[in-house]
Structure I
Amino acid sequence: MTVDYSIIIPAYNEAAVLERTLREIKTAMAAVPFKGEIVVCDNNSTDRTSNIGYSAGAKVVFENRNQISRARNTGAKHAEGRYLIFVDADTIVPPALLQKALDNLAGGKTCGGGAHVKFDIDVTPGVTRVLNFWNWISSSFGLAAGCFIYCTRQDFKACGGFSNNVYASEEIWFSLALKYKARKTGRKFRIINLPKVITSARKLEWYSYRYQIGLLIMLTLFPFLVRSKKFCEYWYKRPGDKS
């Protein structure tokens, strides 16, 4: 069977959320006319992440270096589709969003893009304002959120994939590379406004609002810090993890 697209999920100790994500993705895939596959890249998990992937019928591959960009790249290496869609393990993709991303790519005038984001629960007005601000930045400057990135396989390879030099913000650097590719070939990098991708608000429970704003300010002032895994523990640690 020819595979039109691959949904790639980097997953490190995501047993708590991965089953729901896979179930929702399979529902979305059943609603579109393209042929697809799911690739779960187990990023050196110590829980049931791989078993959940196998049970859902996904292709499960392994990356032993605990780094999000490497997990994304390893998943892409084993993917068979000519279109690649990167989805976080705690994220729900509505069927209409999957359809729109695939239609954009199949039309030949889009090299890739992302989507506006909303949380899976009601959040405070302050958090909503921050999220709306990010969605404005995403559309205004053509930057994809890490929870949903789509592109052609050809452009993914031409851009060299995600940077292995960083432990966070790899989606930003990849977006910039894709946009550069798009300009050279007369195509567009498209952020989908509606429907929005739905991602977990669990980090709002794990980390204080003050900590998260402080982290954002530090990365804005000192962007080179994304090269330090220690500094980027926000993206890697789970409650109960040993230091």
Structure II
Amino acid sequence: MEPIEIRNRQESKLRISPELADICFTCGTCASGCPISGVDGMDPRKVVRMAALGMDEELIESRFPWICTMCGRCDYACPQGVEITQLMRRIRGLRDRDKVPGPIHKGVVNCIEKGNNLAIPKDDFLFLLADLGKELEDEGLPGFYVPVDKKGANVLVTINSKEPFGEPDDMKFWWRIFYCAKEDWTVPSEYWEGVNWGLFSGDDEAMKTIVGRIVQNLEKLECKTLLLPE
């Protein structure tokens, strides 16, 4: 029998590793453990098959990759080792940035330009740290203060920007533990954001930039340990 010739085939931009997509059993094990399986009539199994068939635009325009929790249950369950979570990130990354749903891309831009996802000014951030430190001292922690840019501290602490923005008392729980444990720690005055929305939006370049800034803080302040409360 003569082999069938497939003409004008368009190679999919989503076939991260073609051999993985091609060996999918369509067994549905991934779908059975997915917390959003069935939403909009989609599930991880359908995503893998659509990617294998080159249905890029349908997936890129779909809502499903953006409501995916990125929990990784599909990867864990797959008997063939198909990297479905990586595929979801690739789909997100191919969406035009001005069409990324919700505030996630705006947060990435804020972090790149202002140093944190909510664009909190440096002076306001430092004032808040000092104010909260005084509150803890008044609440029974004699001599407490928030060490900023302390060179040689053991732990470099990053912060989720939602805390100084709307839930500042949440930071006190960590600080009380440090105080009682006599831990040597510090908070950087710049690039202190602990949530990398470039990771979640599929923006690899932004993700690398944000990670690089944290590493630079570690090296500059000569800290041994990194704490990511997120």
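Taking Rg/Rh (Cα atoms, Kirkwood Rh) as the measure, the highest value among I, II is held by II.
A value of 3.1 for mean projected area of the Cα convex hull in nm², for residues 40-79 alone, calculated from one of I, II, originates in structure II. Assign the value 0.55, calculated as FRET efficiency 1/(1 + (r/R0)^6) of positions 48 and 144 (r between Cβ atoms, R0 = 30 Å, to 0.05), to the correct structure from I, II. Answer for the origin of the read-out: I.
Quick note: the coordinates plus some simple rules give every number you see, no bench work behind them. On a predicted model such as this, the values are computed, not experimentally measured, just so you know. Cβ atoms are built from the backbone, for glycine too; each structure is taken alone.
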